[in-house]
1. Of the structures labelled I, II, which one yields 12.9 when mean count of other Cβ atoms within 10 Å over residues 85-92 is computed from its coordinates?
2. Quick one: percent of Cα pairs over 21 Å apart came out at 46 when computed from one of I, II, so which one is it?
3. For distance in nm of label points 7 Å out along Cα→Cβ at positions 13 and 29, which of the structures I, II scores highest?
4. Using the calculated result 0.9 for distance in nm of label points 7 Å out along Cα→Cβ at positions 45 and 141, pick out the matching structure from I, II.
5. Among the shown structures I, II, from which was the value -6500 of helix-only ellipticity at 222 nm (-39500 (n - 2.57) for each DSSP H run of 4 or more, over all residues; to 500) calculated?
6. When relative contact order in percent (Cα under 8 Å, 6 or more apart) is computed for each of I, II, which one produces 33?
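Taken together, the values in this text are just the output of simple stated rules run on the coordinates, not laboratory data. Worth saying up front: this structure is predicted, and the values here are computed from it rather than measured. Cβ atoms are built from the backbone, for glycine too; each structure is taken alone.
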Structure I
Amino acid sequence: MDTFSHALWGKALFGYRGSKFSPFLFGAAPDLIAFLPFFIFKLLSRSSSTDILGKPEIVEIPLWVFNLYDFSHSFITAFLLVGILLYFKRKIFAFAALSWPFHILLDFPFHTKEFFPTKIFWPFSNFSVDGISWATPEVWLTNLSFLLVFFFWRFKDKVKSKL
């Protein structure tokens, strides 16, 4: 799924308990950890590729990007973070941090084995599924529709409670 949708899902589901912006960040964090360093690397290396924002060929992507992806898209990493936040009594952030495992839950069935399969139990297992690409119109439009309905419902609820 695209990073922006993950950020919106984070806000939609985990952004209503005193934490306004952290659900966006936690929802996008797994992709940012994996792909932001690669994007910066491409910018700084003045890559011969003219399309910095487009989907790169798999052979162009260094191994360290796959390692960061596996690390950031593992339930082990996500729940370890939530546990650390709870241990240090950061309940507001721990609730918002649930956006991270939800990100993984959304990615797991919507990534193919050809392009960044989501290994949900990494480093203990390389288990992944050959899912449906999130870029297919049916998946992408369904995601967008659910986000619009959810935010409309939240907005309507908020307006109703003020009356």
Structure II
Amino acid sequence: MQVLQAGESQVVLLELDCELLRQGAEEAGYACVVVDDARVTTLELSALEREAPLLVFDAAEPANGGWFSRCQFYIDGRSGAVMQTPFVVANLRDAAGRPHRRAIKVQIQKELPVHFRLPGRQAVNEKLLYGVLFSFLTAMLKVGVGLCGVGLVQPLAGRADAPER
């Protein structure tokens, strides 16, 4: 981790280990492709052996109320941002153009404002970020992640499911 000064602004530059990200995602139960760029690292995650969809559900659907109360993570449906994290998610599409129900893309921002805080108001560093990321990946498989609002990201589980074809 480095702190960069750009004029009056300070930016934290995270130095992520792509192999550690891939291994952690695989241990959580995903097949993972990591693409590292200068400002972001992207994980293309799939759990194709899994019978059920990833647990990303529409938090506004009344039938999903029980899941919503257990969530540790929430996604802003309009932007794809995972609240209180430097993660942005996007649906991966199947051959017919529908959201793939067992795959998702997670982008990790590597340049953050120096005042950025992770859940629990913790200052960001690589070790804490790995822990939050792996908790998020596990939540999509076991607990559920709430999708708040309509927009770019579409739910993969819950009552609003479309039947698999």
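1. I
2. On the way: I: 52; II: 46.
The read-out comes from structure II.
3. Numbers: I: 1.5; II: 3.8.
Structure II comes out on top.
4. Working: I: 3.8; II: 0.9.
Checking each candidate, the match is II.
5. Details: I: -20000; II: -6500.
Traced to structure II.
6. Values: I: 26; II: 33.
Computed on structure II.
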